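What follows is a set of structures to go through.
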Structure P
Amino acid sequence: MPYQFEDLKNSCHAEWHAYIQHSFVQQLADASLAPEAFQHYLKQDYLFLIQFARAYGLAVYKSPTLSDLKQAKEGLKAIVDIELDLHIRYCEEWGISEQELANLPEARATLAYTRYVLDTGNRGDLLDLHVALSPCMVGYGEIATWLNSRAETLRGGSNPYDAWIAMYESAEFQDAMQSEIRWLNERLADVSSARFDQLSRIFSDATRLEIDFWQMGLTQSD
C-alpha cells in the first residue's frame with residue numbers, strides 16, 4: 001500500500017503523543033501555565049519563525065517544479081509578510097517589545113530544532129525538508145483540535161491563552177495544514193520502504209525536537 005502522512009505519525013506514535021499532549025499545552029489550555037513560561041515561549045517562537053522563513057526560502061531553491069516553487073514562495077510570503085507581524089503585535093500584548101525580540105539570544109532548544117530542519121533540507125531534497133517541517137505545521141493544527149476535545153480546556157475570557165488556541169483552530173490555519181498533508185501524501189505514495197524509513201527518522205527527530213521546544217518554554221531554559 002502507498003505510504004501516507006498518517007504512517008509517519010504511526011512510526012513514532014509515542015513521540016507524537018508526547019508532543020501533542022505535552023504539559024505545556026495542557027497547562028496552556030486549562031489556564032494554569034505560568035505567564036513567564038508563555039512569554040519565554042513567545043520570544044523563542046519569534047526566533048523560530050525567522051528560521052522557519054529561511055527554511056521556506058530553501059524550499060524555493062529546492063523546488064523541482066513550478067508548482068512546488070509557487071507553494072514554497074507563498075509559505076515564505078505568509079511568514080514574512082503576515083505571521084511575523086502578527087506575532088510581534090501579539091508579543092506586544094504580553095509586554096514584549098519588538099526591540100526586545102530583535103535582541104534576543106536563541107535558546108539551545110531553538111538552535112537545535114531550527115538548525116536541524118535547515119541541515120536536513122540542505123542535505124536532502126524537498127520532501128526531506130517538508131517532512132522535517134511537518135511536525136510544526138501539522139502538529140499545531142492537531143493540538144488545537146485536541147484541546148477543543150478536552151472538557152478541561154477553558155475558552156474565552158477565562159483563559160489568557162485563548163487567542164493562541166484560536167489562532168491554530170482558525171479555518172485559515174486548518175486549511176494550510178490540510179494542504180500540507182495533501183502535498184505530503186502525494187509524494188509519500190511513491191516512496192519505497194527504505195526511503196520511508198529515512199523519512200520516518202527525520203519525522204521522529206523533528207517531533208522530539210518539538211517536545212524539547214515545549215519543555216524549553218515550560219522550564220524557561222536558555
Structure Q
Amino acid sequence: MSIKVIAFDADDTLWVNEPFFQETERKFCGLLEDYLPHHSISAELYQTQVQNISLYGYGVKSFILSMVETALRISENTLGVPVIEKIIALGKEMLEKPIELLDDVEQVLQSLSGHYRLVVATKGDLLDQERKLRKSGLEHYFHHIEIMSEKKEADYQKLIKHLDIEADEFLMIGNSLKSDVLPVLAIGGHGFHIPFHTTWAYEHIEHRVEHQNFRDFATIREVLTHLRPDSQA
C-alpha cells in the first residue's frame with residue numbers, strides 16, 4: 001500500500017462514546033415511562049433523531065433537541081417544565097463526561113506518528129469534539145483535525161483534496177462501516193474497520209464488505225501488522 005495519510009474516526013474508535021448515549025437514553029425513557037413503554041420511547045426518539053440529522057447534524061446538542069421534541073410529542077405537549085429541565089440536564093451531563101481512551105490507542109498513534117501523516121476525521125458537534133480531543137491528550141499526534149457534518153463520498157473527496165494526496169494514498173480507520181469505510185472505498189481509498197461492542201442503529205449495514213482495499217480487525221493494535229511504518233516517509 002502507498003499510504004501517506006491515515007485518518008482516524010474519534011467516537012468509539014479513539015475513545016468511548018455510544019455507551020454514554022445509551023445510558024442517557026435509558027434515563028430519558030425513565031422520565032417518560034408514564035406515557036409509553038421504554039422500547040416504544042426509544043423507537044420514537046430514534047425516529048426523531050434520524051429526521052433531525054439534516055437540520056441539527058450529529059452529537060450531543062442534536063440529541064438534546066431530539067429528546068425534548070420526542071418528549072413533547074409523546075406527552076402531547078403536556079409535559080411540565082421540570083421534566084424538560086431534567087432532559088436538558090441529562091444532555092449537559094453528557095457534555096461533561098470524562099474521556100475514556102480505548103485500549104492501545106495511544107500506543108498505535110505513537111507507532112505510526114512520524115511515519116505517516118495522521119488526521120482525525122469525525123462527525124459531531126464542533127465544540128464538543130474539540131473539547132474531547134483536547135481532553136484526550138492525543139491532539140499532538142495529529143497533523144490535521146476535520147470535524148465533518150457528514151461522512152459521504154463528497155466529504156472525503158474534499159478532505160483528500162485539502163490534504164493534497166490521491167485517494168489511494170488515504171486510509172480511514174473507524175468503527176462504522178457505513179460512515180468510515182464504505183464511502184472511502186467508493187472513491188478509491190483504503191478502509192480499516194475496528195468494531196466497537198455497541199453501535200448506533202443508524203450506522204448499521206446489512207451486507208458484508210468485500211473489497212481489495214478493506215480490512216477488518218478485532219482491535220486497533222492489529223492494524224500495525226498491516227502497516228509497515230519503517231517503510232514509509
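Which structure, out of P, Q, was P(r) over Cα pairs in 5 Å bins from 0, in percent derived from, given a value of 1, 7, 14, 19, 21, 17, 11, 6, 2, 1, 0?
P
Out of P, Q, which structure matches 2.7 when distance in nm of label points 7 Å out along Cα→Cβ at positions 13 and 165 is calculated?
It must be structure P, since only it matches.
Using distance in nm of label points 7 Å out along Cα→Cβ at positions 21 and 53, single out the structure from P, Q with the greatest value.
Greatest value across P, Q: structure P.
Using relative contact order in percent (Cα under 8 Å, 6 or more apart) for the comparison, can you identify which of P, Q gives the largest number?
That would be structure P.
Tell me which structure, out of P, Q, gives 4.0 once distance in nm of label points 7 Å out along Cα→Cβ at positions 157 and 197 is calculated.
Matching structure: Q.
Just checking, which of P, Q has the largest value of distance in nm of label points 7 Å out along Cα→Cβ at positions 61 and 149?
Largest calculated value belongs to P.
Can you spot which of P, Q the value 19.4 was calculated from, given it is mean count of other Cβ atoms within 10 Å over residues 109-116?
The structure behind it is P.
Out of P, Q, choose the structure whose coordinates give helix-only ellipticity at 222 nm (-39500 (n - 2.57) for each DSSP H run of 4 or more, over all residues; to 500) equal to -13000 when calculated.
Label of the originating structure: Q.
Bear in mind these aren't lab numbers, they're just calculated from the coordinates by the rules spelled out. Just so it is clear, the structure is predicted and the values come from calculations on it, not from any experiment. Cβ atoms are built from the backbone, for glycine too; each structure is taken alone.
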